[in-house]
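Heads up, there are several structures right after this.
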Structure 1
Amino acid sequence: MILTVTLNAALDITYHVDALVGHATNRVRDVHQRAGGKGVNVARVLHALGHDVVVTGLAGGGTGTDIRNDLATAGLRDELVDVAGESRRTVTIVDDSDATVLNEPGPVVTTGEWTAFVTRFAQLARPADVVVLAGSLPPGVPADGYAQLGRAAGERPVLLDTSGPALLAGLTARPAVVKPNRHELAEIAASPQALRAMGARAVVVSAGADGLVAVTGEGSWRARPPERVAGNPTGAGDAVVAALAIGLATGAAWPDRLRDAVALSAATVLHPAAGAYDVDAYARFLPTVSVEEC
C-alpha cells in the first residue's frame, strides 16, 4: 500500500479557454472540478495504474465535504483528518499554450489539530510500503511539519515533494527521494548534490519538457521524453512522483523508474485534468524515453 499525504487538500477547478488574455473578459469553454492537491493527484494516478493507495491529510468546511465526496466517487480510500477551517480551492486556467494557476492559502491549522494528525498519520503509515508527502503546508502547520512526519513514518521510505522552507526542514528526516523542479531547487541549493549533502538519499529534478535529472547513491541519470507535448502541465510533476513511488515500492532499477516517470508525465500533459493520463500515449512513450548516465 502507498500512503499519500496532502496537508493542504483542495477542490481543483480547471477552466479551459481559447487564449487567456489578462485584464479582459475570457470566455470559458468547459469546466472540470475535482478533489486535488499534490498528494491527491498522485493517488489518482496510482489508483488508475492499479495500485493500492490511501489518501490522508487535512480537510474542513463545505469545501472539505466536496473533496471527500469526490474522493468517494473516484474510488479512493479517504483517511483525511477533519479541521475546523475551510479547505482551499485552486483555479487553473488552461489555454492552447500553457496554464495559469491561482492557489488559495488553505485553512489555519491549530496546534491541537496538528498533533491529532501526526498521531493518526503514524497509525496509517505502519502498513504502508511507501509514504508520499506532497504539496504546501497550510497556515499553522510547523515549518518542520514534513520532518516530523518523516520521522513518524519510521523505517518506511518517504518520497518528499515540496519546496522552500518545508523542503529544507524535511531533508533533516533523510527522505528516500525528494523531487523539486528546477526552479524549486534553485531557490534553496546550487545543485542536486547539495540536497543529498543536506539529507536526501536521492534527488530527482523535473525540468518540464526537458525531462528529469536524478542524482542518487547508485549513480546519476538524465531522462528525456521522446517528443515535446502540449496540453495541461499541472499534474505532470504529480505523475512523476507516482511513478517514483511505484519504483520505491517495487525496488525497480533507477533507469526503469525514470523511464516510467517521464513517459507517465508526458502522457499526463495530454489529459485535460490533473491526476489522470492518456493511456495510449503512455504506452507509446514508454519504450522511447531516453535515459543516459551523467
Structure 2
Amino acid sequence: MAVKIGNRWMGEGYPCFIVAEIGINHNGNLEIAKKMIDAAIEAGADAVKFQKRTIDAIYTAEELAKPRESPFGVTYSDFKRGLEFGQKEYEVIDAYCRKRGILWFASCWDEESVDFIERFDPACYKIASPFLTYKNFLLYNRSKGKPIILSTGMSTMEQVEKSVEVLGKEDLVILQCVSTYPTEDGELNLGVIRTLKETFPGIPIGYSGHGHGMTMGVCAAVLGACLIERHVTLDVSMWGPDQPASLEFWKFKQMITNIRRFEVALGDGTKCDLPSEAPMKRFRKKTDF
C-alpha cells in the first residue's frame, strides 16, 4: 500500500521520502526559516515541516506566567509566543516553498492550528507523539481528508494499534520515534521499524529521529523505513530548545546522499552474473554447469 504526498509516492518500491523538520528551529525569524528551506532543498529533502500551536489553547494562564528566560522576554508566554509564526509568516513560507518547488506541512498541537494550516492546503498532516492517544484530535486531523503521518514516541504497541484503529489504514504512515532530545543510541530501538512492518503489513513505516549524527537515519532506511524525518538546524550552537537534537545541514545532506547510495546498491534481489563481471570469468578454474 503506497501513500501519495503531494506529487510523490512513498512506500515499498519507492525512494525514501526525506523530511527536514525545521520545527521551531527558525527561532521565530522568517529569514532564518527561508535559509533553512533553501538549505533543505540543497541537501536533497523532499519536504520541510514546521510546528503550529495556538498558545492560549494549549497552555494555562498560570503556565504562561511562569518565569522562563529567552531572547523574547522573561516569562514562558514570551518564550512560546516568540517562537510562533502567524498568518503573515505562513503566507510567506507557503509562497516561498511553492516558488522553490518543495512540499511543506506541519504538526499541529490543537484543533485551531489544524484549521489554520488547512488554509494553505498542505500535502499531509503530521501527528506529533504527544497526541497519539488523543482520539478526538486524531479524528479531527483525519477529517481534513489528507494523508496522515503518525509519530509513535512515548507509546506502547497497544496504543499504536488503537491509534491505527481510530485513524484507519488508508493514507497512513507510521513512524518509529523516541521522544527524548537528543536520543542516545541505546534508546533508539530501530528494530521497532521491522516490528511495525510486521504488525501493520501494507502500511508504510518510517522513522523520526532526534539522535546523534546522521548514521542512524541511514540505518533506518536499511531496515526498510520509507520516510526519514530529522530535525535540522543551521548551527547546533544557536539558541533554541531543539537545536542540540538536530542535524546541521551538511550532515543532513550526507545522510541523504548515503540513503540514495544504499537505494542504488540494494538492487532488485535477483542473483545473476553481470556483464561487467565478464572479464573476470577467465579466472574460473572449471565450469561444469
Structure 3
Amino acid sequence: MTAVAAQQDARGRGARLLGNPYLLLLPALVPVVAFSVVPLVQGIALGFTDAEAGLNTTTNFTGLDNYIRLLDNDLFWSSFRIGLVWTVATTALQLLLGMTLALLLNERLRFRGLVRTLVLVPWAMPTVIVAILWNLVYQPDAGLLNEILRGLGLTTSSVNWLTDFSTALPAVIVVGVWAGMATITISLLAGLQGIPAELYEAASVDSAGSIQRFRHITWPQLLPVTEAIVALNFIWNFNSFGLVYVLTQGGPGTSTMLPTLFAYYEGFRYGHFGYAASMGNVMVVLVVGLLSLYVLVRRRHAT
C-alpha cells in the first residue's frame, strides 16, 4: 500500500510539473541567462563607467560622459559610415548572388547534389582560414588574382589589393560576400522548394514567362524568408570582426576600419573598457533602429 501511495504521489508531482511549462524551460533558460543575458547587462552597465585595464584600478560611475565624448569622436563615426557601406554592400550582393544561385540549384541539373554540397564549403570553413586563403589570392606578386589579370592582358603591374586605399574596402567586401553567401543560398533554396508546383503549372497555362513567374509567384512566396535572412545577415555583417581583422586590421589607414574593430582597439589595445562598451551600446541601438526602419518599410510595401 505504501509503494502504491508513493507511486501515485510521484505521478501527481509529474502531472503538476507538466502543468507548469515554465519549469520545463529552466534547463534551457539557465545557460541562456548565464552566458547571454548576464554578460549583456554587464556590458551595458560597463558603458556608463570609466573602467580601464590594469591591476588595482578603480571603476567609477560616469553617467553619460562616455557618450558625450563619443559624439565628438570623428574617427568612430567615420568607422560607422564605413561599416554601413560594408554591411549594405555585402548584404545586398549576398542576396543578389544567393538568389541567383538558389534559382539555379532549384532546377534539374546534372551533379546538382554535388554543387549543393560545394556551396556549403565557405560556410563550413573557419573565418580565419577564409581570410588567410583570400590573402594569398590578393598577394601582389604571386597572388592568383594578379596572375589571372596579367594572363588576360588586363594589367602589367602588380596591384596590392589590400593595402591600396581605393581597392581595400571593395576587396574585403568580395571576401565577405563569398564567405556569407552560403547561408542565404541554402535558406532561399529551402524556400523555393516549399513553393507549390501547382502555382507554376497554372502560370504556364496562362503563358507566363520566366520573369513574370518570378515576379508574381517566386518573389512573393520567398518574401518572408528573404526578410528574415536579410535582417540576420545585416546584423552578422555589421558585427563582422575576424574576417576584416585578419585581412587588413582596419587599414590601410582607416579605410576598412569597421566599428567593431574600432571598439576592439579602444578596449584591448588602449585599455578603455568603459569607453569601448559605450561604443558597443551605441552600435546596438543604431542597428536596432535601422532594422526597425527596414521592417516598417517592408510592411508598408506589403500592405
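Please treat every number below as a calculation from the coordinates, not as lab data. Remember, it's a predicted structure, so these values are computed and weren't measured experimentally. Cβ atoms are built from the backbone, for glycine too; each structure is taken alone.
Give the label, chosen from 1, 2, 3, of the structure having the highest value of distance in nm of label points 7 Å out along Cα→Cβ at positions 179 and 235.
Largest one: structure 2.
Between 1, 2, 3, which one scores greatest on mean projected area of the Cα convex hull in nm²?
3
Where does the value 28 come from, among 1, 2, 3, when relative contact order in percent (Cα under 8 Å, 6 or more apart) is the thing being computed?
Working through the options, I get structure 3.
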